[in-house]
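So, here come the structures, one by one.
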Structure I
Amino acid sequence: MNYWLVKSEPLTYSIEQFKDDKTTLWDGVRNYQARNFLQAMTLGDLAFFYHSNTKVPGIVGLGKVSQTQVIDPTQFNPQSPYFDPKSSPDSPRWFTVELVYVKTFAQVISLAQLKEQFKGEDFALVKKGNRLSVMPVPEKIAQKILTQKIFSGV
């Protein structure tokens, strides 16, 4: 199993919406490196759900990859902000995954807490200037978060 982090602004798509929806396509990603990470995901991988652009940014919950190599439908919709005129159904450029909701954490694991515990060379999220919306989480770090050894209330 691999571990990932997916970011969303809570006003755009929140952990509460994810919980209500039960599943979601992680569509609209328009960065090639983030897209490549989405394409590297496998069934059953876990994804930490991160709220960005909020008063206390941080990890708020967990999802699981339930479908891989999904063609992102937003690339074909001219009304979508994620429309890509260079994409076609015969030659799509953007792929995504479907995630199923797993849990909401009892409290936010804030970016400040993560920066206290991890170094940028170990965890890309805390590296200065990193703005990717999808990224891998090293297993050692994922296990520390999941086993509550460094954070209470997860």
Structure II
Amino acid sequence: MGFDTLSLKGRALRLLAQREHSRAELLRKLRPHVQEGEDLDAVLNELQARDFINEERVVASVVHQRAGRMGAARIRQELQAKGVGGEAVQQALAQLQDTELARAREVWRRRFGEPAGDPQGRAKQVRFLMARGFSSEVVRRVVRGAEDDSGA
């Protein structure tokens, strides 16, 4: 059976077998394949009722995959793009706040390893960490080498 002949449910299950998907992602990916007489919402409702679609698992998956390389702002952006609800996003970000400084330091250490010797080098390091989604306060502390971990 080729992918073109799969039912909506079959397509959804194939996508879910590859990785966790939010309901919004599945809706977007499956909408072009709806045939006359098929009810995409009913298929998604069934999958959600059977726990094949689970927002908590989507959040946990994104956090697990991205937290070692990305800051809270980038993770928030990715979760929102996946259609994850605001409360679930806020809970995930609250969990990440305690480790934000340590994660930023580790990303900085892997990329640069030593403080920049000039303002241009510091600016490059700042841009790199900001692009990764770390807050300006955390980036400032990492690039300047602040040893005080309190308040981050």
Structure III
Amino acid sequence: MARSARTRLEPAPTAADVTRGVCRLFAQAGLVAIPEVPLPNGRRTDLTAIDAKGHITIVEIKVSRADLHGDAKWPDYCDWCDRFYWALAAGLDPAILETPEYRPQTSGLIVADRYGAAVVREAAACHLAPARRKAELLRIGRLAMRRTMIAADPELAGGWTEG
């Protein structure tokens, strides 16, 4: 299969590229985000964001069709957020996310590259119970602070686990 000159010159998008673009979008909207957040159910989010009202958004990032087809764990995230989004690399066909198993009526869709992102479909709100929200905000806040402390002094990392 012949590839175009443009394809040869541009590297394939990475999850880091998509994360960067989504973070830029969220920053413009007033959300703060942190990557790779472990959940109490043993899963790990690609990106978790919090808005000024304390609403939690989880984003699952996909950069290839195979990655998207192979994901069966994403429904486990929905109990831990107010909104769930898929974030696809620009150029990846989002049509598969219109099938019932990807819950298009509730899950949002963002298309991103390393320079920015756009919301293609808003996620439906499914509000967390107040007790769970409080516990999650505290847990995510402590995780972010712990990561900041370790970045400032890597020797503090000994013995700490994320969770």
Practice problem: Using Rg/Rh (Cα atoms, Kirkwood Rh) as the calculated read-out, with 1.00 as its value, let me know the right label among I, II, III. | Solution: III
Quiz item: Out of I, II, III, which one gives 1.00 for Rg/Rh (Cα atoms, Kirkwood Rh), for residues 70-133 alone as computed from the coordinates?
Solution: III
Quiz prompt | Computed 1.7 for distance in nm of label points 7 Å out along Cα→Cβ at positions 22 and 126 - originating structure among I, II, III | solution = III
Quiz prompt | helix-only ellipticity at 222 nm (-39500 (n - 2.57) for each DSSP H run of 4 or more, over all residues; to 500) derived as -9000 - corresponding label from I, II, III | solution = III
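Every number here is computed from the coordinates shown, using simple stated rules; none is lab data. No experiment lies behind these values; they were computed from the predicted model shown. Cβ atoms are built from the backbone, for glycine too; each structure is taken alone.
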